[in-house]
Structure 1
Amino acid sequence: MRTVTFLPSYRKIDVERGTTVLDAAQRAGLSMNVVCGGLGKCGKCIVYIQSGRVDFDRQKYGRFFTEAELQKGACLACETTIQGDLHVVVPESTLIQEQKILVEGLDQEIDFRPSVKKYYVQLQPPSLADPSPDLSRLLWGIQKSGGPVAEKMYVPLEVLREMPGILRHSDWNVTATIGLVPGGYRVIDLQENDTSKRVYGAAVDLGSTTVVVYLWDLVTGKVVCVASNYNKQISCGEDILARVNFARKNGLVKLQALAAESINQALTTASNTAGIDREDIYEVVVAGNTVMTHMLLGIDPAYMIAEPYVPVVRRALSIAASRLGIACNPNGGVFAFPAVSDFIGGDIIADILACGMGEREEISLLVDIGTNFEVVLGNKEWMFSCAGAAGPALEGGEVLFGMRANPGAIEKIAIDPVTLDPKYSTINGIRPRGICGSGLIDLLAELLIACVIDRTGRINMEINNPRIRRNAHFPEYVIAWAKETDIGKDIVITENDIKNLIMSKASVHAACLSLMKEAGVTHNEISTIYFAGAFGNYLDKKNATIIGLIPEIAIDQIINIGNGAVAGANIALINRRARKTLDDIAYKIAYIELNAEKSFMDEYTGSTFLPHTDLTLFPGVQKLLESCRTRRE
């Protein structure tokens with residue numbers, strides 16, 4: 001065994017020789033920034049070997065470092081194997097930091113019809129004249145108080161065991177909590193005296209990176225608190241594939257516990273802030289992708305990453321919270337959204353519910369982009385969907401100075417077309433440390449309009465400007481000089497970065513075109529394009545169109561719905577009728593496997609230009625580019 005000491009935290013761990021520094025760090029409880037999933041592509045897991053022996057291919061991965069950094073022992077944690085006892089310095093920038101987590105969803109009115117309600121009943125105690133059983137007496141009392149018919153209510157054994165003591169200790173004045181469940185009604189809880197005003201529920205967006213919780217008062221119909229935090233499963237891998245592989249190595253139990261713990265942390269924060277008891281949370285509605293939902297339920301997700309890519313379950317499920325380790329009332333329910341396929345999950349069904357595209361005759365296009373992307377096209381009669389890998393570039397991976405939406409990330413940028421000087425803003429307004437997805441979309445569009453790059457993404461090296469130069473490997477554009485930054489070196493975008501961004505955007509646009517071709521729909525027939533998720537919420541709609549990320553339609557017809565997953569979960573939590581439509585939505589959606597579509601590669605190739613090889617698909621962008629080039633000349 002080899003002892004590894006991580007500095008400056010002084011965390012120590014013993015590992016076998018040949019273990020990567022990344023694996024050792026994760027076992028030591030350090031959450032490292034590994035955008036590419038530990039494949040050596042993003043260059044974000046930088047550490048410095050202070051002492052000890054390791055194996056690291058400097059020649060292969062040297063492009064991520066300056067010579068001075070290499071001399072100080074810089075290496076990539078994911079590509080460095082431990083050969084002896086080590087002291088490893090982990091910079092703060094390498095650790096996952098506070099991220100700009102999107103919690104807002106659509107601002108809309110929702111018909112308030114919760115599935116959980118409390119009934120305060122004052123019962124007559126039994127007597128020789130009326131020796132009715134405790135259970136019958138309670139259920140009849142609930143029915144007389146306006147509750148469900150006695151015969152339709154089910155009482156679980158846990159409640160039944162406590163019932164006689166509670167009834168007698170409270171002098172037969174009790175509050176019963178009733179939940180609507182498949183097949184009838186369930187008596188979730190029984191409490192002494194009148195607690196009918198304490199009924200809460202939670203809507204959860206279980207993302208692969210973050211967890212967002214909305215805590216609702218199910219009596220008043222108001223949100224009492226919102227909380228968010230990282231998904232603790234990141235310690236087992238940043239991307240879904242890495243976590244599925246972790247599950248296959250006897251890690252499913254740990255992944256399930258981490259998913260529950262992540263939800264519980266947000267629930268606890270929200271409850272403490274609102275000053276309520278978690279025991280009074282009686283329902284938790286969860287929207288997550290198919291893999292995340294399987295992991296939360298402790299269901300093996302391995303079969304979804306191998307042909308024929310089949311999930312274990314697609315329908316909506318309702319499970320007792322205690323069986324999943326969710327920190328609410330133990331007899332409360334957890335409702336999980338249904339899925340369409342291995343890659344079109346409950347989060348996308350929630351998006352559809354939130355934007356309402358499944359209720360209208362007009363044709364809409366829904367786009368949700370992360371490391372993976374999902375696209376849905378259709379209306380209330382039909383829907384087509386597909387999914388694919390957007391690549392980590394749009395989230396800051398595979399881009400030299402790309403980063404997540406953490407403090408210091410450049411999130412908006414504009415370039416003066418004459419001087420080529422940029423004007424940017426960063427998250428939290430601090431000195432720049434890198435550039436995140438929304439900033440990268442702006443940058444790509446601005447460089448194109450300023451004629452710094454052509455439609456293939458090549459940088460024009462004939463322009464005489466200090467911001468345009470060639471490094472040891474590629475031409476590059478300087479976004480911020482070292483003296484402006486928080487990292488002490490120039491922040492640039494290279495021609496290779498631009499290539500990776502174009503490849504990522506091409507995948508998304510080609511998917512949109514493939515669905516449109518499948519449905520026989522042109523861009524003129526699309527009434528609305530919805531962007532869901534944090535990436536879509538913060539990007540500039542015009543710039544997204546200029547680079548060809550999405551089909552060109554009027555800007556006012558492009559709508560950012562924010563966190564559609566949590567918005568949909570909110571609707572399902574407080575409107576039981578909406579919940580009944582979810583399985584219908586899921587089964588109405590036809591999933592198109594892009595890998596099996598012969599036309600997809602043709603569409604992809606055409607989309608690897610800015611905005612596309614066929615400019616007639618982007619008439620507005622074509623006019624803009626012509627005017628920009630005329631001005632430049």
Structure 2
Amino acid sequence: MEKSSRQKFVFVICGFAAFFFLWIFPRANAGFAQAHRIIIDGQFSDWQTLSPIYTDSKNDQQSGTIDFGRLWVANDSRYLFLRIEVGAEINLQNNNEITLYLDTDNNSNTGTQINGIGADLQWSFGKRQGLAVVGGSSLTIHHENLGLVTAPTVTSAQFEIALDRTLTFDGNSLFPDDTLRVLFKDAGGDELPNAGVILSYVIRHDSLPPLPVLTIRKSPVADFRVLTYNVLRDGLFEVNRVNSFKRILQAVQPDIIGFEEMYNHSAAQTADQVASLLPLPNGKQWFAEKVDPDVIAVSRFPILSSFVINGNGAFLLDLSAIGKKKMLLIVAHPPCCGKDEQRQQEIDALMAFIRNAEAPGGELTLEKNTPILIIGDMNLVGKAQQLTTLLTGEIVNHSEFGSSFHPDWDGTSLSDLHPRHTNLPMTFTWYDLKSSFSPGRLDYMIYTDSVLQPENHFVLFTPEMSPDSLTVYGLDAGDATNASDHLPVVSDFKILKNAGVQEKESFHPLRWFSLEQNYPNPFNPTTTIRFKLPNRERVWLAVYNSLGEQIRTLTLNTLNGGTHTIVWDGTNDIGKRVQSGLFFFRLQTKEGALQRKMVLLR
């Protein structure tokens with residue numbers, strides 16, 4: 001007993017000494033360095049090939065729900081990217097007490113002294129402001145000083161973050177050194193890394209493949225082009241902004257437009273204004289219908305009927321002019337900030353309208369395989385459930401709006417288009433430097449991918465376009481931000497064969513890459529995926545599960561132009577058979593990406 005007690009005493013003393021040593025002299029990890037092409041879209045699939053630089057202990061917070069998990073860091077030539085797991089579903093831009101600390105000059109003696117580093121930058125996500133120590137002074141900074149962009153904008157248990165390393169503040173570089181030290185802390189007591197560890201990251205200057213610059217020209221194989229646009233309090237008619245709108249409309253050349261925040265003008269006035277800014281040839285006219293208080297559909301195609309859905313609008317379009325039948329267009333603008341319950345009610349109502357329209361006997365009965373497209377400023381700044389409802393048909397308020405359903409014609413979920421900026425690795429659609437909220441994704445296009453195939457699609461952010469591109473398209477650099485605080489979101493769509501086709505589709509020479517629906521679908525045990533390339537180029541075809549996690553790379557090679565066929569046998573990258581469920585396959589080329597969904601039934 002005496003010997004055992006003496007050993008325990010020695011162990012305690014040694015343990016205390018070790019703790020004291022780490023507290024006084026924190027242990028630094030070897031500097032990670034990972035140059036990689038990241039798109040800030042809230043989907044995380046582009047992180048799958050990267051390793052986390054730290055994994056925090058579970059359940060080590062003192063209070064609250066924030067329990068940090070894994071942290072990834074990467075960079076390209078302009079941005080520092082971080083991906084962080086927070087252990088609870090939160091809104092990163094509101095109602096949290098998470099702070100990011102960055103030592104950006106590789107000097108622990110400058111900046112805020114915390115956990116063995118000298119943080120030259122700190123950012124409080126919930127307070128939406130930060131502190132920079134530059135030139136010997138501590139100065140308050142805002143999101144625009146950091147070029148801060150986070151995703152997703154809805155609640156999540158993980159987020160990706162971009163910081164622009166090229167920016168300066170008061171003439172001082174905020175990232176003067178290539179070696180950074182990173183720390184996340186929450187007021188509930190959790191921190192990443194744990195006390196006694198210093199996380200270092202070294203900026204790599206590898207030559208990455210250039211970010212593809214997306215053309216804004218219409219895809220030659222598309223049937224029509226759609227624009228969704230919140231014009232900020234009738235801005236389409238405001239003298240100081242109308243010329244920016246004119247240049248944007250003439251550059252984009254939409255066939256169908258969904259306007260939001262058109263409070264004080266009628267459908268007829270809006271159609272006349274669009275006609276003055278973007279005249280149609282050969283005496284053709286713009287058609288328009290409004291649903292109060294503020295959504296207006298404007299279309300080159302006749303609008304056969306319109307329907308009111310709790311302040312949002314559904315419009316049935318006649319597509320006979322392009323050899324198709326009809327399409328249901330929904331233009332929505334649910335309420336914004338702090339109104340989660342009301343927003344969920346309106347989204348439930350939208351989905352109930354679609355459910356009833358797909359079955360006989362309702363206010364509207366759609367022919368099977370009629371394309372359905374939901375567009376608008378959805379104001380998704382709260383709970384992720386609202387986006388889940390839009391995609392899956394999972395209605396929350398059953399007593400008022402009835403049962404949940406599978407909204408696509410093939411019995412699966414709808415697809416969420418994720419257009420990226422033409423010149424940036426971003427997908428945000430709202431941008432306001434006067435707001436404390438950093439840029440976010442508020443504007444959406446959601447569609448029945450069983451009958452609609454997106455072609456070229458993009459978010460137009462003119463401040464980042466090259467002078468040559470601006471000149472080619474007749475745009476000014478400030479047009480997108482002068483016109484509205486929402487950016488134009490544009491997509492070309494092709495209606496797939498047998499989806500309301502009246503006439504045989506005309507032949508188009510192959511000038512655009514395409515991704516066909518897999519066959520069979522659903523499938524067991526194998527399915528065939530076909531895609532077409534206009535030229536020889538490097539492609540990446542991968543399979544993702546319903547959580548957006550990459551499970552199988554089918555090809556990552558340079559292929560010749562033409563048609564290619566690949567069979568997936570339902571296994572992951574280590575050869576293990578995956579369980580039944582919904583999966584996505586995504587084709588990435590230098591021109592952009594296409595994605596479709598498939599169902600495996602064991």
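Laboratory data are not the source of any read-out in this text; all were calculated from the coordinates shown. All figures in this text were calculated on a predicted structure; none of them were measured in a lab. Cβ atoms are built from the backbone, for glycine too; each structure is taken alone.
Structure notes:
- Highest-scoring label, criterion being mean count of other Cβ atoms within 10 Å over residues 143-150, among 1, 2: 2
- Value -8500, calculated as helix-only ellipticity at 222 nm (-39500 (n - 2.57) for each DSSP H run of 4 or more, over all residues; to 500), assigned to which of 1, 2: 1
- Structure (1, 2) behind the derived value 27.3, 102 of Rg and Dmax of the Cα atoms in Å: 1
- Distance in nm of label points 7 Å out along Cα→Cβ at positions 439 and 519 from the coordinates reads 3.5; which among 1, 2: 1
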